[in-house]
1. Determine which structure produced the value -9000 for helix-only ellipticity at 222 nm (-39500 (n - 2.57) for each DSSP H run of 4 or more, over all residues; to 500), calculated from the coordinates; the candidates are I, II.
2. Who wins on distance in nm of label points 7 Å out along Cα→Cβ at positions 10 and 34 among I, II, i.e. which is largest?
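Values quoted throughout were computed directly from the atomic coordinates according to the rules given, and no laboratory measurement underlies them. All values reported here derive from a predicted model rather than from experimental measurement. Cβ atoms are built from the backbone, for glycine too; each structure is taken alone.
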Structure I
Amino acid sequence: MSLENTIAKVTEMAGSSSPLGASIKFNFGDSQIVIDGTGDSNAVSTDDSEAQCTIDISIDDFESMLKGELNPMAAFMGGQIQVSGDMSVAMKLQSLF
């Protein structure tokens, strides 16, 4: 998958889910995806904006999670994912993915 395809997939998944009630950023190093679920719907952007929770992950691992090839909990426990900020926001991702 390319970053553009990943953004499209996240936008599709976020758009069909209830608003998170929070904002979360996936930081891939040189790029990011931010889901702002504080409004009436989940808005997805690539702006490097602040979020209540930031998840540092490689784009390859993130794409593997989207495909169901990588278990998010196993990735977290194995150090492939680092979470900073409000951990309860990260737990809300289950409703999206």
Structure II
Amino acid sequence: MKLHESPYINRRKKTIEFYVHHLNATSAAHISLAGSFNHWSPDELQMKPAKDGCWKISIPMLPKGKYFYKFRIDDKMWMEDIENRLREPDGVAGWNSVLTV
């Protein structure tokens, strides 16, 4: 169940919450979050499945700055955060989603 837009900066909890509703979420085995804040490591930040095909993760608050991120689906497909309208070209014919803290 998605409570907020993705990403959601939760200042009270000092976390940043990311949500993704994958079109084939019922067939996705796992989805991870990777970005400039974790050296684009697709193995560190595993998202948890929630209701209605929504996946979520909450990470500790990041220092102020601009960050880029994507979701990694089943270790084979990179996907930008389609709910986040802030994006920039990734240099490889795709898009990076942008997070500003």
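1. Details: I: -9000; II: 0.
It traces back to I.
2. Details: I: 1.1; II: 2.6.
If we compare distance in nm of label points 7 Å out along Cα→Cβ at positions 10 and 34 over I, II, the biggest value is for II.
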